[in-house]
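Listed next: structures, encoded as structure tokens.
All of the numbers you see were taken from the coordinates with simple rules; none came from a lab. Only a predicted model underlies this, so the values are computations on that prediction, with no experimental measurement involved. Cβ atoms are built from the backbone, for glycine too; each structure is taken alone.
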Structure I
Amino acid sequence: MNAENEHPARRELVALAGLLAPRHGYNATGLANVRLLRTEAVLHDIPVLYRPGAVFVLQGRKQGMLEGEVYLYDEEHYLAVSVPVPFRMESVASAGRPLLAVYVEFDLRLAAEIASEVGARRSEAVAARVRGLASSRMEPEIEDVVRRLLRALRDPVECAVLGAGILRELHYRVLIGPQGGAMISALQQRGPSGRIVQSLARLRESYGATISVAALASEAGMSVPSYHVHFKALTGSTPIQYVKAIRLHEARRMIARRDGTIAQVAASVGYASPAQFSRDFKRHFRRTASEEARWVRQHLGELG
């Protein structure tokens, strides 16, 4: 969307985002679950792993690639994330027109409460197949909530008084959107996909420990072959690939924050061999850990 073609409401969104994200990289806000990104970088084939939530691109363009599918999130579409899945991303931005995006990480307890209410009243919502990612058009109701959220974030008092209520409404709007049935299914954790969602939650809590796929399958009440099939259908990865991605993304965050030496970080995320960690890291991010840390701090901040 060109600036001269933007409606006044969209221009306001962009102006608010620009004020709330004055620095390149991620900018914190008065709400712990909301961050704004400003970047001028044109990115190609970047590995990402988002937490459950939604991404609203107000200026610029991003798209994710997973298992041959393309998920567009730009000025007309937002990305909803039901479960954390590793995928590849590219984005378009420039110095004259930086990418501005709002990242909302879901409060899973609140989302589950809303999902329960919606599911109890909309029986068709709980039957949807769980998907890790979904791209949906930015409907006026969603745009309106995002605008009110950004307005509230500009004023500490308004943020303190109204922020939680606006976030609750945003959770609701996403959960009743086109991808809401898939997200509700993920939150309610029913059926085989629900057991995989529970397994993913355990993996996120214990990724640094030794992982046994047989034990994971047993906990999920599945045979190992069945577990592999359902796991890959939901995440696009095998269990071992998924754990490796979690470890590497967590290591990337820790190294960018200078939380320890590379060897210390490697050990903390579950690598017994620093050399193997370095090989896996470079294969995944296409840069060494030191190079990636410098790139992250330059373009994204410290990923706090």
Structure II
Amino acid sequence: MPGTNPRELGLLADCESCFGLCCVALPFSASADFATDKDAGQPCHNLRDDFRCSIHQQLRQRGFPGCTVYDCFGAGQKVSQVTFEARSWREAPGTARQMYAVFPVMRQLHELLWYLAEALTLEPATPIHPELRHTLEETERLTREGAHVLEKLDVAAHRADVNALLLRTSELVRAGREGKDRRGADLIGAKLKGAGLRAANLRGAYLIGADLRGADLRQADLIGADLRGADLAGADLTGAFFLTQAQLNAAKGDAATLLPASLTHPAHWADPRTAPGPDARSRPGRASRTPRRR
């Protein structure tokens, strides 16, 4: 029976065990996030023969901040080492197309595992923990299916079932606090400095470039919220849930930003010169990421 620890579930990216799948399988477009265009299935020109990035330490400075905020939730090493049994697309070119097709499916399953594991740690959701546990086990089982099954998996249908449970989790956690409902709201560039958003439902909200300095986001549901370039300086996200490190990495903040215990202040927050901008254009895997939950 799988636990709820992200490391035990294999949900932490291990690039050393991956065949550079996010650098090959996913497309990106020239923008503030990426210096060049790249088609799906085309290796990034910065990818070395050993599947390592040749500019890993200078990604932001070289125009690739989008790479620094992408998170596969461990899907890369699962596909590389488990699904395709440690045979790379270079060693077995005939597997490349299928490997690239399976990767975004696995990434979605792993993201769902991340949220389900977090939901099982939330005490207010105790009444539905058995259902959450069952769904986590079923999702983990799917990640171990063969490539032919994963390639044809109706991941949208499974995601919808999981989403229903996550929505119930959110309602239980926020019950009695009467937080604002801003699901899917267009808050791009919004002036929300000092806003009272405690226990708010911000599922799938577009907060690109929003001014959230000093905002109260305690116990807010931030699943799928787009925080690219959002300014979280001094904001209080204590107890915010379904918030990922990748979302924080795409935002701005400072030492005064209060975060859930499971997350950390991104390194670039200490140096505003390397902070991501509020560009809303393409980044790797945008088309394959879990769609916004509303």
Quiz prompt | With helix-only ellipticity at 222 nm (-39500 (n - 2.57) for each DSSP H run of 4 or more, over all residues; to 500) derived as -16000, matching label from I, II | solution = I
Practice problem: Out of I, II, choose the structure whose coordinates give Rg and Dmax of the Cα atoms in Å, for residues 36-75 alone equal to 10.7, 28 when calculated. | Solution: I
Exercise. Identify the structure, out of I, II, from whose coordinates distance in nm of label points 7 Å out along Cα→Cβ at positions 220 and 268 was calculated to give 2.0.
Key: II
Quiz item: Quick one: Cα extents along the principal axes in Å, for residues 84-163 alone came out at 47, 38, 24 when computed from one of I, II, so which one is it?
Solution: I
Quiz item: When volume of the Cα convex hull per residue in Å³, for residues 28-187 alone is calculated, the result is 154; to which of the structures I, II does this value belong?
Solution: II
